[in-house]
Structure P
Amino acid sequence: MVFVLSRHTVGMPSAPFLSPSLITKVRERVALDPESFEAILESEVTDYLGNANGASEAASIREVRHELMGLGALQPYLDDPGVEEIWINAPDRIFIARSGVNEHLDLVLDPDTIRALVERMLRPSGRRVDRSQPFVDASLPDGSRLHAAIPDITQQHWSVNIRKFSAQLRSLADLVEAGALPLQAAHYLTSLVRQGKSILVSGATQAGKTTMLTALLSAVPAHERIVTVEETFELNLDHVDHVGLQCRGPSLEGTGEVTLRRLVKEALRMRPDRIVVGEVREAEALDLLIALNSGLPGMCSLHAKSAKQALVKLSTLPLLAGRNIDASFVLPTVAGTIDAVVHLERSPEGVRRVREIITPTGEVTNGTIDFVVKFDCRGGSLRSVDED
């Protein structure tokens, strides 16, 4: 893995050190007159800086605004469309991923600031992280996904990940333009979606599975109703008739938990034309397969190292639902309900692309689901096997 040292300024003029008292003063005045925020901000920063040049004043105003309304020193990276993910391992070990390459930031945040930032990010979702619940997943207002874990689950410091999702890659045409797959494969996948086929998207972490699901769903006809089910909201669809559901953790009293299995069952009561599970990890795979087996088309993603292994994993996860579920039911169900598997990869250089597309035949031979390879990667590019 390549690491690059990145400057905190992101190419912008740097702000002078700003006293916490300035932040406090602006906050107190704004609390009394919220509608005058910008005027108060400019006035207080100007008084604080005195005869500073215009670039320093603009940078200082931006920094105070980030502290009060955004996520402080992290806000420039959230605003930067080239940044894919931000993570914090320790106060002096803060990283971003840009175009698939990890960068170590020249940035230090004290532990109290990190904790305050996480609490600010969690506030809109109503979720919490504390000793009784030491890790949390939540969606941010801009669609980014937050994950945080705290000691003593982590060794010493708070661990924070903010995964952003590209607003530019929303359709299969966008993925073609980005070089993730050729036009012929995009046309093939579009045809499958419009025919109401069920598609499984697989790949390693950060391979682009959520982006691919979003792109595939953009091809769903406008008159169809889509219901999506996720642990935390990640899919952001431009579809008129779409309902998104997400899980909920238990309350302090241990009640009110809503699991993926429960959401899949509830989704079936919402008149879906397509049901989508953002990612299957456990026994919810059984509920999804039962839904697909009833003739309802759908999609899901899972972690796997190949398209073939994705079928194996999807055939294994339902067994976690209980002893009364066995492979004699699951294997033919997977073979008969999954129409295609799209497998993605991320190269060491950070390039994301489709590695292969396969279609199960519906048959099982010696405990293995038979399939036909439609596209595979040869000579560094995805090609249809029909070209041979």
Structure Q
Amino acid sequence: MKSKGEIAEEFVNSLSENAYLKYWCYPNPTDIDGDKKEICDLLILFFDTAIIISVKNYDLKGNYERFKRKVIEKSSKQLFGAEKKLFKSQRPIKISHPEKGLEIFNPLDYSKIFRLTISVGESFDNYELIDNKEGKGCITIFNKETFEIIVRELDTIKDLVEYLKAREELFLQNIDKKCNCTEKDLLAYFLMNKRVFSKKYFFDFENATQSLNQKWISYLRNKSVFLKKLEDQKSYFIDHLIKNDVLKLENGIMLAKELMTLSRFQRRIIAQNLFEIVEKYQDKKNFIARRFAKYNGVGFLFIYYPIERPQNEIDFVLMKAQELYSYFHNSKKIVLLAASKELKQWKFSLFEANELNNEIECRLKEDAKSFGWFQNEIKTERVIKEYPDE
């Protein structure tokens, strides 16, 4: 029979392996050059966001006061201690990643900090959803079932952080007020309400949350939700690309980060664009097709190429295409996603523009002219709904 510690550790490992790609997760990081002690149970570091997680596993036999002492108070103390060590130490903190090895933690890299307590032991129907310590900050509290649902529904870092931020703001505005629905009900409302909590939840919290009873059940039965999940299957092409191809490249981390900043919906749109251009042009012999879009200020260039053409020729065209689209569409960063017929082969890269001068601009204009590009571009606009039959 597994011990409580082993069950908690397995839960941490499952999060770091499955939820947000292990490349960004630091399970059980220790202060290597200091006291050698564990800083927290799981640390997630991605771009400007640090998520510090404490996992607790207690069998409290229905005693909620013990739950508050053993889970909430103990975990909060550990989380604030972890944050203090990471962000306020007078010396560099060295931590280790299972694959990347030793790293120096740089607190200046992270402007967003979230502290999470996850109770994987005995569950209570009604428990405190935050622990706010004046002058220190807010601890977000989840039970195991709720957190597993959240990371299943919000399975990108962008989506998770969006919810954590909105949730924290809501509960801080309503400290000491009773939440009359479950966390799952709140999540269902958030997902179906354009990822925001409307004003009434900030000013009439108890009545507003009362109206959300059983919202999670209705969410699961909603046809739009079912169709969304079907459409979202396309987006996992991006996840597989990151995990199986991009991160294996020597310099793949920057491209992986750009793709990982996309929400699930944005990944669906990106993948759909690639699938569409392949399907549209794959029966045209010896044809190269291009499509361009911008998301979050980054240019995404989709190219269909004929696999029968020499690879060095295709690689040259793809390299030129990134440079040209960066110039003509004023995009300092270009993510290239290119594929051949039936997606039998694909190529990808991240292009970052250098400073321009007159000589470079003249060359780029000549290159565009020789390719015959940017003369009769067709701009199209369309509406793609996250929930398809809304």
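Computed from the coordinates by the stated procedures, all read-outs in this text should not be read as laboratory data. What you are looking at is a predicted structure, and each value in this text was computed from that prediction instead of being measured. Cβ atoms are built from the backbone, for glycine too; each structure is taken alone.
Things worth noting here:
- Source structure (of P, Q) for FRET efficiency 1/(1 + (r/R0)^6) of positions 129 and 377 (r between Cβ atoms, R0 = 35 Å, to 0.05), computed value 0.10: Q
- Highest-scoring entry among P, Q, by mean count of other Cβ atoms within 10 Å over residues 41-48, is Q.
- Source structure of the calculated read-out (volume of the Cα convex hull per residue in Å³, 179) within P, Q: P.
- Among P, Q, structure where helix-only ellipticity at 222 nm (-39500 (n - 2.57) for each DSSP H run of 4 or more, over all residues; to 500) as derived comes to -9500: P
- Given 13.9 for mean count of other Cβ atoms within 10 Å over residues 25-32, calculated: source structure among P, Q: P
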